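Take a look at these structures.
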Structure 1
Amino acid sequence: MSQQLTEQELHNLAMNIVGEDLQSQGFEFLGVNSKLKKNPQFVALKDKVLHFVIVRAISYPQDAHSYDPIFMQTMKEHALKFEAKMYYAGVGLGYGEDYGKPVIKDKPYTVVYKGIQEI
């Protein structure tokens, strides 16, 4: 019987996708937090500048690139205390070629990810 990924498993998958993207851009991780509801997920350094990255796994029909502006403003204010830049990384995840269906363990999945967005 096929099993859907849990919320934590979807989050971990999104974290891996964003983490690989950040590494390919030359970010150096200072801290990684993969627990749900613990923010930011990545604290990273690039060009001697501190960066905070919020990662969210998003399912259809939600837009992976939309975020809660009030929450992100709160996080940006937190980042500014550390002289850090604030980013949002929404990762849309769906089943195989049908993005509208949930991701199933050990099956192909679709990713909708446009990279990190500066807040």
Structure 2
Amino acid sequence: MGRLLIVDDNSSLCFLLKEFFEMDGFEVMTCSDISGIENRFSEFLPDIGLFDIHVGKNDILMYLNRLMHIYPDTELVLMSADEPDETFKDYTFIMKPFDIFKLKDLIKKKLKGNLIV
């Protein structure tokens, strides 16, 4: 189906999303620490990165801007329980808590344009 990298410091949510998407045929990798994200991207080469905007105390935008530059074909989707501000206007954003089935639909729509079948 596609490769999905989930970045969230909530290990329970990572586990749940990993299991859910793998049952639907996705290849999924999770990461709970943003500092090693560039290595994860280069090793896994995800089609979509699903990021919590609050992972540790790091500036997520610094990492996202760099990843968008290095991997322009990878879709980035952000999630948070906080309302996004103007800083995140260029990203697809979902609010926590979210409907997991709506998230899956969003991910599949994002993949349609990126995958060659």
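Bear in mind these aren't lab numbers, they're just calculated from the coordinates by the rules spelled out. Fair warning: this is a prediction, and the values are worked out from it, not measured in the lab. Cβ atoms are built from the backbone, for glycine too; each structure is taken alone.
Some notes on this structure:
- Origin of the derived value -11500 (helix-only ellipticity at 222 nm (-39500 (n - 2.57) for each DSSP H run of 4 or more, over all residues; to 500); candidates 1, 2): 2
- Origin of the derived value 48, 28, 23 (Cα extents along the principal axes in Å; candidates 1, 2): 1
- Ranked by mean count of other Cβ atoms within 10 Å over residues 75-82, structures 1, 2 are led by 2, which has the greatest value.
- When distance in nm of label points 7 Å out along Cα→Cβ at positions 19 and 35 is computed across structures 1, 2, the figure 1.7 traces back to 1.
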